[in-house]
Each structure stands twice: as C-alpha cells, then as structure tokens.
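In what follows, structures are represented as structure tokens.
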Structure I
C-alpha cells in the first residue's frame, strides 16, 4: 500500500503536468488503477456550497447510466449518498459493507448498478480544510476476478482523499480572468422533457451548451453533469427556486445555470434550463466562497468594498479595531494581497462587479 507521501508526490507531478482539473483527475485515476482494481470510475468536481457537479471525468460505461444515478441521488434514500458522506464526516463508503437489508433496498444497486453488471462501488468525498471539492466513485463488475473491493483497496483510496481534495482546491481558487462574450440581456434557454431529451433550444444556449460539453470532453449528444445535477434536484423537488450553479470554464469564463418547470398547453411538465454569463452578484458570491472566507470575514470584505474605514467597520460590526485588523490580516492572506486596494481589485473591480 502506498503512503500519503507517495500520493503527494504523484499529485504534485500531475498538477505540474496538467493544465486543467479534467486532465489532473484523468492522470490521478490512471495512477490509482495501478494500485486498486476497478473497472469503471467517475471523478466529479463539485461546487463547494451546493455539492452540485460542475464537471466530471467519467468512464464510458458509467456515462451511459450517470443520469439515472444522479436522479436517484436526490429522489430516494440510499446507501452512501454523497451529501451524507460529507455532512456525517464519514467521507468514504463501500457499497458491499451495507447489510443485506439495506442493500436490498438500494435502488441505485437494484435498478442501475446490478442490471449493468456492476457488483460493488466505493464512494469518497475529496475534502480539504472542511470543504468538499469533488467526489470520487469507483466501480467493480461482477466478472472481475475479485468482484468486491477489499479492505486494503478501501484503505488505499482513503489515504488519497485529502491529497486530491487539496489539489482540486487549487483549481477552485484559480480565478479565471475572462468573461464570456454576450450582449446585454441575452440568455440561453433550453427545454427538456423529463427524460432530458432536448425539445427546443435557442442559439445562445446552444453556444453555452457546447462550452459545457467541451469542458467535460463530451459528444454533442451528451448532457453535461452540471445540467444533469440541477435537473435531478429539480425533479426531486429539492431545488431552491433561487439556486444558480456557477461553472468555471478554463480560459473562457463562468456559466450560470438555473432551472425551472414550465407547463405546455396540454398541461405537460417540462424542464427549462437558463444559461448565461454569470451575473455580478453570482460572481461576487463565487469569489467569496472560492477564497474560503468565514462569515465575519465576508462582512468585513463587504464593508471594505463600500470604502468604509477600519474604525467605522468596528462600530458597524460591534467589534474592536484590533479585531478588524486581525480579520484583515487573515483576509489578505487568503486572497493573497497586501492591502485594501489590491483586495478590492482582486475580488471586485477586475470583474467589473461595480457595474
């Protein structure tokens, strides 16, 4: 079994050789396959706030069933759901560890995995400093020499989790300077039926959809994981009406995705997906989250953006001047700036958020 120092060296090497998180994840999976026997995989980059997928590296046999897996993730109770792994602190789970009663009730196993020849699964949250930056899922098939994951394999994956979590954090914090070209008020609209078959699409949505597909290396007929995720949650009636998902596309900009139900004249329910360049409000929220600022640090940042001096910040937040200075030191460290002007530029002015 390889120790954490081995994985740190391998991760550092892959980071240096990879221009995107997509390539990094592909490279790490290839190395992992030298030490753990698995037949299929899915490695998802997640939005740290909602845990929605913002892009996945997926083996082709899983790609075909991914939408169904995603739907069941929100529709029903099941073994080792991603959100449970994160919130419970368990972080990693093996499907075959479930007792017969729970396994017989697992719709993911009964309806999707078993019919497609899969016999076991490891799910793991790629965490670092309390935030989840991705999910790694490994699958074994029934025709594998060892159709169930062994304890040593589970332990090996567990060692890897914080290493990949830290690496994906670096990609999450890499703020793209570009903005997607768009005319004011221009929105992409995409209409699906409940099976995620495209019914209608406008030119702007077609363009943005192609960017999302290219970001995951998908064909023109495949549905990007962020859209699958937001649709699955909408269909499960667990999507907040105000939720938008921000997807960073390297060297391009940020795509905002929203979803809602629409009704046809025959009272048939369809899914409307709205795609656009991220708004100023969405960009600011993304930047604040990307730099992992605490609630109090966010409050201080918003005061600084308004141009309020330290003394007034202390009065407004009912804290001392010294405490404000302590918060500023930590904020400067997290955002990698040395003064207020640099801070305002780095998370506000350079993206024209003052517009």
Structure II
C-alpha cells in the first residue's frame, strides 16, 4: 500500500510539474460582467450557422466525422465574392496560396496561419479573412497549408510554419524579392502557431515580424484557464465541440493531451503563454468576452506586458469564436478590422487609403 501511495504521489507531481508546469492563476483577472447591450441582428444568423457546423458530422465517427468537419469548413468560402486573386503555391514541402488584392505591394508581406483545432481548416476555409487582410494592409498575404493531425504529428505543422517564415522573408509572389515590412496573423490554433513563431524567430535570430495580429488564440493547451469552463455555455462554436473535455479530470486531460500531441502540454511550442514573452514585436490580440479562450488571451497579454513587450488586447461582447471570419455580413467583424487598421498604423505601416479599414 505504501508503494502504491508513493507511486500515485510521483504520478501527481509529474503531471503538475512537467505536464502542466507553473500554476498561472496569478495572471487571472476578475470575470467580466455580463454584457448589457445587444449584438447586431447578423450575430444571430451567425450563431444559427454555427449550429450547422456543430451538427456537421455529429452522427459520424472517426475519419468520416473528420472529413465532414473539414469539408464544412472549406465550404464557408463558397459563393462569396472576393476582390483578391488566389495563387496556389507548391514548392517542396511548402503548400499554400498567395492572396493578392488589387495593387498589392509585394515588398510588404503577411503570413497567415489558419485555425481549425490543428485537425481541420485550410487556406480555402479562411479566404474571408485573408482577402480582408490583403485589402486592409495592401500586403501580399501567404496563407499557409500546414500539415494537420492526425495524419501528421503536431511537430510537423510547427515545422511547416517555421519553414514558411524563412521562405516568406526571402520570397514574394513573383519569386525572390526585397522585403520592407513583415507580418504574421492567425486565428485559434493558427493564433497559437503564430505566437509560438514569434518566440522562435526571436530565439533563433531570424527576421522578426514588424507586427502580429491573432484572433481568439489558444495560448495554453493545459486548458486550465477559468474561461475554459465558465464560458462553456456562452460559446456556440467551441462549447459543443469541446464541452465533453471540460468534464474530464484535469490530470487525465493533461495525459491525453500529451499523448495526442506527442509534446508535453506545458512546452512553449504548443503553449506559447508558458514561454519567455520578452522581446516580442507589437502584437494585437482580439477575443470575444463570451468564448472559452478568453482567458487564454487575457493571460498571454498580461504576461507579455509584464515582460515589457508591446502586446495589446481588444475584446468584444457576445461574439462567437473567430467572428472576424464572418465579414462583411457581421458589423462587429468590421469593427474588429477597424481596430486592426488602427493598430497597424501605430506600428508604422502605411495603409491603403490612410488608416481606415
């Protein structure tokens, strides 16, 4: 019995100290008050659409379910009118597409890393965002098609992001060309990859971004931030998808996450919140006050600011996870892009037509 108890204590300590790492509750702020205003009418149509997404593949299992989710995400760009052109890229392991708005300045470039829980999403699924960013910034946007789980390891997707960064520093849509201004942006899982990429570029001495923008990023896959549970009922996208995870004991969840990613959950490559956040470029984080990842965003911004990095947070009430993808139909999405325009103007990027979105 004594040896059994000792084994349990060792297992418990290993889970907390190695898999979870530091208890970051000291970064937490008081819960936000419930919003008193009402969202736009378009918000309710978006929530209804997300109900379709949550239902995609619900009756399916395994590969069939994953395929249904991927197909549904890609279909989100169907029937939309885009002013940008989309030029596919396939060079060795590198896959993706250039998104070029009329008059794009190829000496300013933006790497976009899509979300989708590391298992879904593609350049096509996120064209609403990449087209909007291309028009807003006047930059040549490269939307990366990184390798997804479970067909590939989590580390493979991280490697793809790093290789794409090295490549975009030297290459534009027409081949090798000079670079004046460099950005990275991403949403959700892609926001996590974007933030980890900033720290990697700093540590490796690679050309750093002049600015970064992330939407509703996952910053800590130990998943112990308060909003992961407190906002479960108010998040119409992540709630139905990950609600079951909230019922799993935290220590068990740490082991499942380690097994699934093959990287310990507290490693900064997959939990950028848990890395060194000093010496970063200007970063804008946008998040919804009702989504499960709200405190992932708030914790990251607070820690980065305490480390002296110019990182700022913009939040919106009511909004769904990564509401910026519902452009132009959602007025709050247009407000978010206006916030991005102001942020980039402050970071020294002259925008087409001034600072307007």
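For the reader, a short list of remarks on this structure follows.
- Structure responsible for 2.5, with distance in nm of label points 7 Å out along Cα→Cβ at positions 119 and 303 calculated and labels I, II on offer: II
- When log10 I(q)/I(0) by the Debye sum over Cα atoms at q = 0.15, 0.17, 0.19, 0.22 Å⁻¹, for residues 231-342 alone is computed for each of I, II, the one that comes out at -0.78, -0.89, -0.99, -1.16 is I.
- Parent structure of the calculated result 25.2, given that mean count of other Cβ atoms within 10 Å over residues 135-142 is the read-out and I, II the choices: II
- Structure (I, II) behind the derived value 0.05 of FRET efficiency 1/(1 + (r/R0)^6) of positions 151 and 271 (r between Cβ atoms, R0 = 25 Å, to 0.05): I
- At a computed 27, 55, 18, 0 (P(r) over Cα pairs in 20 Å bins from 0, in percent), which of I, II: I
Only the coordinates and a few stated rules stand behind these numbers; no lab work does. Everything numeric here is computed off the predicted structure, so don't read it as measured data. Cβ atoms are built from the backbone, for glycine too; each structure is taken alone.
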